[in-house]
Structure 1
Amino acid sequence: MSVPVLTPALQVEGVEEACEALRARGLRLSAARRLVIEALVAAGRPVRAEEIAGGLGGRLPRSDLASVYRNLETLESHGLVRHLHLGHGPGLYALAGEERELLLCESCFRYIAVEPDVLDGVREALADATGWQARFSHFPLTGLCPECG
């Protein structure tokens, strides 16, 4: 089972700032690692590792899938990347930043990211009923969107 990494997120604005943040943490910036960062910035949304390795549909050079996974894991352990899961599909990766929580439609599979305070009532109800402190950033809260409901 995949678990979220709890390393504090690095807040970066773009490729160069991300590279500098990694160097400041003592991490070497290889060409393959930089390509992964460039892909995440260029995508502007959570993407599969296969999309990164494929060059984002021709926008970037193709790269080795195993290398992409290794670099994503390293970048996540240093707080630059977060991964999430939408249902039974592959994990998605995005630059870390402001924490968002996810809602996923079980019918059309559309998802949206919301500010954590939007789900505070859900979290409070769950805590009152069970004692659990819920987060919905790694695995989404599922239901039906307005169009499918």
Structure 2
Amino acid sequence: MKINIRKGVFETNSSSMHSISISSNDHFNFYDKPIIGRFGEFGWGYDELVTPEEKLSYVLTAIQYYDDGINENNITDSTYYIWLNEMIKDYTGHEIDLRINYNDFYPLGYIDHQSVDTLDDFWSQDKETFKENMKELIFNQKYRIIIDNDNH
């Protein structure tokens, strides 16, 4: 086994990391009921986001990092939220049942500062690409969002 030992090296990474895991289980979850959209705090972990509700929470929380000027009072005005809601409605027959906890310190949730780019490969400024990518990420069982830290 090869071991890499670093001495006297300045580290720039955060103690947490978020990643997307892709398995060979290429199977879509079928949904024909309302899906609750909550914002989450995704910092240190350990968490595995596997259900559509959990992955939707991560995507909803990420909107504030991709759409400047968005806050808890205008989240539904975000182009990305509108596209996401359209995709959810097309797939489930229901709009997102959005729940915002205005009493939380972060009403729109939080993603660790060095992990806000986790969804970059799925995010798009093109409406149809965005909707298809989010459908894949949220409803396909082969995708998991892993949140971990360096304490293991």
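With helix-only ellipticity at 222 nm (-39500 (n - 2.57) for each DSSP H run of 4 or more, over all residues; to 500) coming out at -9000, pick the structure among 1, 2 it was computed from.
Source structure: 2.
Computing distance in nm of label points 7 Å out along Cα→Cβ at positions 18 and 58 gives 0.8 for which of 1, 2?
Answer for the origin of the read-out: 2.
A value of 44 was derived for relative contact order in percent (Cα under 8 Å, 6 or more apart); which structure in 1, 2 was it taken from?
Label of the source structure: 2.
Taking distance in nm of label points 7 Å out along Cα→Cβ at positions 106 and 130 for each of 1, 2, which is largest?
2
A value of 3.7 was computed for distance in nm of label points 7 Å out along Cα→Cβ at positions 26 and 50; which of 1, 2 is the source structure?
Of the structures listed, the value fits 1.
Taken together, the values in this text are just the output of simple stated rules run on the coordinates, not laboratory data. Values in this document were obtained by computation on a predicted structure and should not be read as measured data. Cβ atoms are built from the backbone, for glycine too; each structure is taken alone.
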